[in-house]
Structure I
């Protein structure tokens, strides 16, 4: 068996569980406050507008091109280089008037000039954007309920509830990252959030399965010690899984270009907070949801 850590570890993870849980819940509360006060920098997918992928005859100076396009009075225009210097992605916000989007496209084409190749032009209306937001929220909610139902059947209701709280922690902190950095939040980022949910639950289930095994094996062991034993037993697997995933994602973040940078950045951050929540949030919460009382009853029965 491949093991990153050759000898069994004995780290006392539960010693600081109250502090780690407090940090987690402060982060969740802070994200909610930021969402209410600042909101997300919604991309064209959600806010509506125009998305144009253009290849020009020669290399672009993004600063000059941005300055020229901003003089067209079309609102905020975001430019992003795609791979080669002659490829650029142009995002324009929602326009007023019945034919505002079409007129904006023609205005941009006139400013860029002839010889440019328009590989993609997409129009997203505000109603479509709102529909995508609603579907995205439902996707997160339904996936969380499905995960909870599976864990209740596979384990017990305490495990299911703790896993959903940890999942909520990972989702909120990932969204909070985009709120703080003001990076664009679009459909690809939402897909990253759903992928993070799957990764986090997988990591949590591995720890929970070992907790259940240890509870049957060591009936007289105090819960904090039992949780430490379970986490240490899965530590090598946790480090290998998270570490190899992050190595691959860092390579994509550096070499993959601007188009997928937001998606990959969200995944890197999500793996970090997902690993944190599996160890320092989901597992300690088991002590506060009836498992501690039941364990005491089992101890009394064995005496």
Structure II
């Protein structure tokens, strides 16, 4: 079996951009898109901040366009999940179930997932009042009463961002103090638009015909239950990078994000990475696409250097 020039694992903006660039460089990439291809944008309704779409675009429609563009230049897209990799020696080995492929180079773009609360109504109203990204969706909640769940830096950043749009922002946290850095806490406490509900968890998201209307709350100390009308609910309890299959194969940080240097190179020569499996700071479709481009160009140059050895 001849090794492929490059195998791309993951199919969000980073993966498809990497596929488009490597395909145009005549590297005939094979992209494992996964069974649920398209990344977080597949569950995003309106994308209004991606350049080139002045009228906005639906997330799934956008990913369909990304895919068509990659395939137009000859990328092979397979809708299967990777179950195992062996990056100990080249050519690298990649398994999807029983099927094994060899690769001279690999681009990892498996993304990340928002942590969910796992409560009734959360999935049903996702994109219809429930959001996991204030930067992406805050604009839709002008003059609304919004709620942020969480107590870390991400939650406080989201709350501060939402004060630009919403009438009020309430931070709901299951403990009686925040985990966020002191400077972020102070900014939130000083902002007249933000108030706090302590020692409280969400039990249910309530609404009708695709529109969130209220949330059911429970105080963890007193067990008192209340219901609160809200216009928008932002869940900011963190992200988990989708990198489990690479554990012990490439260097990761404590949270499981893949560590890169010199652009997109991982700790294994010939293995590159980009998008939300690397980036826990920006987490935008446009930055993921940019990192996919970087990984593709780095891969192309690295493969070129190998042929001259």
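Just a few scattered comments:
- Structure from which -21500 was derived, helix-only ellipticity at 222 nm (-39500 (n - 2.57) for each DSSP H run of 4 or more, over all residues; to 500), options I, II: I
- When relative contact order in percent (Cα under 8 Å, 6 or more apart) is calculated for each of structures I, II, structure I comes out greatest.
- Test item: mean count of other Cβ atoms within 10 Å over residues 199-206 calculated as 18.2, pick one of I, II: II
- When distance in nm of label points 7 Å out along Cα→Cβ at positions 23 and 215 is calculated for each of the structures I, II, the largest result comes from II.
- Each of I, II could give mean count of other Cβ atoms within 10 Å over residues 183-190, but the derived value 14.5 comes from II.
Throughout, read-outs are computed from the coordinates displayed, never taken from laboratory work. Not measured: the values here are computed from a predicted model. Cβ atoms are built from the backbone, for glycine too; each structure is taken alone.
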